[in-house]
Structure formats: C-alpha cells, structure tokens
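Multiple structures are listed underneath, in structure tokens.
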Structure 1
Amino acid sequence: MENKNEKEEKFIQIGELAKKTRVTPRTIKHYEDKGLLKPFKKTRGGFRLYQNDKVKLVERIRQLKKAGFSLREVKEMEEINGIVEENIFEKVDDNELDKMIKFLQSQLIKTEERLNETIKVKKGLEKVIEFLKKRKRTYKDKR
C-alpha cells in the first residue's frame with residue numbers, strides 16, 4: 001500500500017522525464033547504470049517512476065556534461081552536492097571535507113582552463129567570420 005507522501009507526490013515516467021530534460025530514455029538509463037540517477041520505484045509492469053525533482057538533476061547532469069565533465073566527475077560532484085543540500089556534515093570528517101575541497105578546486109581549475117580555450121576558439125571564429133565578410137564585400141565591389 002502506498003504511503004500518504006507517495007499519493008501526494010506526482011511521479012513521472014522515463015519518457016516524460018526524457019522529454020522534459022531533452023535527453024533520450026536511453027540516456028536516462030545510462031545515467032542510472034552509472035549511479036547518477038535512480039527511479040523512486042518501478043510499477044508492477046516494470047515502468048520506472050521518478051520524482052519531479054529528478055528533472056533538475058538530469059538538467060544539471062546535462063549541463064555538466066556539456067561543460068566537459070565526465071560522468072565520473074559529475075557523480076562525485078553530485079555526491080558532494082547531496083551532502084551540502086542535506087546539510088549532513090556531521091557524517092563527514094575533516095579529512096573527507098579536505099578531499100571534497102581539493103576535488104572541487106581541481107574541477108574549478110579545469111573549468112577555467114576550458115573556458116580560456118573556449119574564449120580563444122571564439123576569438124578565432126570571430127576573426128575568420130570578419131575576414132569572410134570583408135572578402136564578400138570586396139568580391140561584390142569587383143562585380
């Protein structure tokens with residue numbers, strides 16, 4: 001029998017979660033396989049049911065993947081994020097906190113490096129576009 005909280009909360013199936021987050025159901029299953037996402041429960045027919053808050057989680061995973069992080073890195077960041085959100089620091093010793101800080105600092109450095117490289121690529125693209133626009137104007141003037 002369902003408890004009161006389950007009756008009050010609306011669950012979504014994998015297809016709806018995929019649609020809301022603009023990923024495929026296969027991607028969601030992959031995130032499950034990697035331990036990043038877990039359905040709240042499965043129906044008797046085997047359908048996965050997710051809580052609505054999983055939409056934000058999948059969007060965050062997508063954003064981090066798009067920013068260049070591996071799923072392993074995303075998983076570690078989400079585990080740290082869970083500790084922060086749940087405010088369960090009493091279960092984490094200083095050594096573990098130091099590891100978390102060091103890991104996040106290394107991710108910040110990687111992000112800054114990727115950002116700098118992206119800025120260089122952007123500037124290069126802008127130069128080529130400007131060059132092509134000038135060539136186009138020059139070519140039109142010769143006609």
Structure 2
Amino acid sequence: MSYLSWFDDQADRHKALMKKLLAQGLDQEEIIAYFDFENMVKMEPDFCPLYTEKNSDGTTGRKCHDMKQLNCYLCACPNFRFRDAGFEERDGKRVYSYCSIDSKEGRQGVYGDAIHQDCSGCTVPHHVSYIKKHYDEDWREVMKEVVQ
C-alpha cells in the first residue's frame with residue numbers, strides 16, 4: 001500500500017469513527033479519551049492493523065510507539081511532510097519525506113536510493129496535550145499540510 005492510499009484510507013476511517021462518536025453526543029474531551037490506545041484496541045480493533053497483532057506476552061495490540069499513554073487520535077503526524085515525486089536530491093538519493101519541526105526524536109532513514117523520515121522514535125502527536133492543541137473533528141484538516 002502506498003503512503004497516499006494509506007493516508008486516504010486512514011482519513012476515511014477517522015471520519016467514520018468521528019461520525020459515530022459525535023452521533024453519541026461525545027464532546028472533545030470524551031472523543032480524545034476514546035482514542036486512548038487500550039480503548040481503541042478493545043472497541044475499534046479494525047481501526048489499525050497493529051490493534052490485532054499479538055505481543056510476546058500474549059496480549060493483543062502492538063503500539064507503534066513505545067510510550068505509556070499512547071493516544072491514537074492523530075494516527076499520523078501533522079508535522080510529517082511527504083511528496084510522491086520527492087523534495088530534493090541529497091548525496092545521490094531522493095528525499096521523499098521529512099519532519100517540518102525537525103523533531104529530535106525523529107531521523108532520516110536511507111532505504112536504497114530513497115530517504116524517508118523515520119518517526120518511530122518520536123511521540124509528539126500521540127500526547128493528549130498536543131492533540132488538544134491541534135484538535136479538529138476533521139482529520140484531513142489537521143493533516144492538510146502532510147501531502148505536498
């Protein structure tokens with residue numbers, strides 16, 4: 001699956017879940033709380049393929065980031081930038097993605113002749129305080145600058 005097709009699919013999943021939660025009368029605080037990783041694994045196992053993966057201890061639900069209080073509202077990061085055609089050439093390799101805030105926990109990974117942002121060490125968009133600051137019921141609005 002390409003990044004763009006994943007992005008569109010995730011936007012659709014988020015929109016459908018938001019429609020359900022808003023129809024239940026949940027407010028912003030309750031919606032953000034609903035997106036807590038443990039709750040999502042239990043209540044929305046189809047939202048993310050990692051929710052159904054088994055861990056070494058036999059539990060279900062693998063986290064994408066190693067953090068205690070993982071919130072999945074911003075499944076992707078609004079600071080991530082991606083362009084199918086790439087942004088530039090660097091040392092004979094094409095840069096396809098980067099972090100717009102140059103997070104100290106992120107890094108650029110080289111994969112053959114491609115350079116991509118590796119966000120696996122960064123937890124910025126998964127903290128409730130960050131989500132509250134950037135909250136919008138429309139995930140695409142929050143993520144509008146990601147795909148260039």
Quick check for you: by Rg/Rh (Cα atoms, Kirkwood Rh), which of 1, 2 is greatest?
1
With relative contact order in percent (Cα under 8 Å, 6 or more apart) derived from the coordinates and found to be 16, which of 1, 2 does the value describe?
1
Work out the source of 24, 16, 8 here, i.e. which of 1, 2 gives that when semi-axes √(5λ) of the Cα gyration tensor in Å, for residues 47-102 alone is computed.
1
From the coordinates of one of 1, 2, helix-only ellipticity at 222 nm (-39500 (n - 2.57) for each DSSP H run of 4 or more, over all residues; to 500) came out at -23500; that one is structure 1
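Since every read-out is calculated from the coordinates, none of them should be taken as a lab result. Note that the structure is predicted; figures quoted are calculated from it, not measured.
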